[in-house]
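Take a look at the structures listed below.
Where a number appears in this text, it was derived from the coordinates with a stated rule and is not lab data. All figures in this text were calculated on a predicted structure; none of them were measured in a lab. Cβ atoms are built from the backbone, for glycine too; each structure is taken alone.
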Structure 1
Amino acid sequence: MPEIKIMPSILAADMGNLSGAALDSERAGADGLHIDVMDGHFVPNLSMGAGVVEALSRVTDIHMSVHLMITRPDRYADQFIKAGADTLLIHIESPCDVPGTLERIRDSGIRAGITLNPDTSITSIDKLLEANAVDEVLLMTVHPGFGGQDFINKVLSKMEDLRRLAPDLDISVDGGINIETAAQSAAHGANIFMAGSSLFSSPDMSSEIRKMRTAAAEAFRGCAA
C-alpha cells in the first residue's frame, strides 16, 4: 500500500523565518516540506523561487516537494532540480510540453509529479498514467494561488476514481487540509497530505502531525479494504 505522508506547506509559514519553519517541520516528524512556486501569471500571486529551495536545502535534509504553479515549467525545471528539489510537480494545464518536461525531471534522478486543478478531469492525464510517466499525482483541493481557502469537496470523487485506476500510485492533496479533511481524502484514496495553515498555526505541530497521520492511516486502510 502507498505510504501515508504529511508535508507542511511552507507558504503558510513565517516568511521571515523559513529556515526555522523547515527545521521545525523536520523536528515535528514531517515526511517532507511542500514548497509552492507561483509566477503571478499562471496563478494571480507571486511566491518563492529556486533560491529559496536552495537555501532550505542547506539547512535541512527533509524531502523537498516543489510545486511549480507557473506557465512554463519547462523553462525553469532545471533550476529547481539544481536547487535541491526531491519531487518536482508541474501542472497538466501548463501550456508547454508536459510529457517532455516530466521525462526530463525523471532523467535528472528525482521524482516527477503532475498536478490537476479542481475543475480538471483526471481523463486529462490518461496518457501519462498509461505510460507510467509520473511518480505522483497532486489533486488540488482549492483553486491554486492563495493559502487559507476552504476544501473543495467535489475533488473527493476524483481521488476515488484515480485510486481505482492506479492502486499503487502516490496521490497527494493540497488545499484546506486539516485532520478532518485529511481523513476524508484518505478514505477516498489519497495518501500524501500537504497541510499549511492547520500545521503552522498549531501550538504543537508535532502533535498535529501525529493526529493527522493516525486519522489518515485509519481512513486509508478502510479505503484499501
Structure 2
Amino acid sequence: MKPYVICHMNASVDGRILGSRWRPAENRMAGLFERLHDELGGGSWLIGRVTGSEYAKADSYPDHTDQTYKREPWFVRRDAAAYGIALDARGKIAWGRSDIGGDPIVVVLTERVSDAHLAGLRRDGVSYIFAGERELDLGLALEILNRELGLERLLLEGGGGSNGAFLRAGLIDEISLAICPAIDGAKGAPSVFDSGDEDAGIAAPISSMSLASTELLEGGVVWLRYRLQNR
C-alpha cells in the first residue's frame, strides 16, 4: 500500500518553478507555498536531491569507515508528526543536520551507496531507507514509507525532475498548483514536471484528470486542485 500523494507546487504563468527568475519580482508571493502546504493539512513531505541539497549544512562526509552496514531501513524516530523525505539515490547530500523545520529527515537511497555515507547519516541522526539496488524504485519507496512509518498521505514538493519521475510512474493522486501572476519567459528553468533526455519520450499513464477545486487568492494567484486517475 502506498500513501496518497499530492504534488504541491507554486508556478509562474508559463509553468516554471524557479522563483528568482520570475517577473515582476514582487509577484513571487513570499510565504504562499508554506501557507498552502498547511491548508492542505501539512504532514510529511518529499523532495528530490537537487532541492534537498539546498538544505544541506555540511560540505561532505568522510570517504571511509571501518563499519559495514546492512542495506535495511534505519530510523532515529518513528513517532514524528511529519517527516522531511529526500530522494538521494547515490548518497550525495551531506546533511549536517537531523531535521528541517523540526521535521526529522528520512533519506531514500539505493543499495549502491557507500558504508561511509551511511556512517555520516547515522552520525547526523538522519534516518534512511533503501528502494532499489542501483536505481530508485519510487513505488517501492512509497510502500516502505507506508509500512515502516505508517504514512498514509504525502506532499510531493519538487523539484521538477522528481515530480516528473513520480508522474511518469503513475504515483501522483492529486495536483495542487498555485499559479502566480508572474512570468519566467526564458529557457533553462525547471518546470512543474520535468524529465531528462532519457525520459523525454515517456508519457505519463494518466487515464483521467478532474478539477477538484479552484480558488482566487490575493494578488491574482489562482489555486487549482486536480484529482488524477492512473492506469
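Taking mean count of other Cβ atoms within 10 Å over residues 39-46 as the criterion, which structure among 1, 2 has the greatest value?
2
In this comparison of 1, 2, the computed figure 0.60 for FRET efficiency 1/(1 + (r/R0)^6) of positions 23 and 151 (r between Cβ atoms, R0 = 30 Å, to 0.05) is attributed to 1. Each of the structures 1, 2 was assessed by relative contact order in percent (Cα under 8 Å, 6 or more apart); the largest value belongs to 2.
Please state which of the structures 1, 2 yields 1.9 when distance in nm of label points 7 Å out along Cα→Cβ at positions 47 and 159 is computed from it.
1
Among the shown structures 1, 2, from which was the value 4.6 of distance in nm of label points 7 Å out along Cα→Cβ at positions 79 and 191 calculated? It traces back to 2. Computing distance in nm of label points 7 Å out along Cα→Cβ at positions 31 and 55 across structures 1, 2 gives 2.8 for structure 1. Each of structures 1, 2 was scored by mean count of other Cβ atoms within 10 Å over residues 63-70; the highest score is held by 1.
Which structure, out of 1, 2, was helix-only ellipticity at 222 nm (-39500 (n - 2.57) for each DSSP H run of 4 or more, over all residues; to 500) derived from, given a value of -11500?
Checking each candidate, the match is 1.
Quick check: 0.92 is what I get for Cα Rg over 2.2 N^0.38 Å, calculated from one of 1, 2. Which structure matches? Derived from 1, not from the others.
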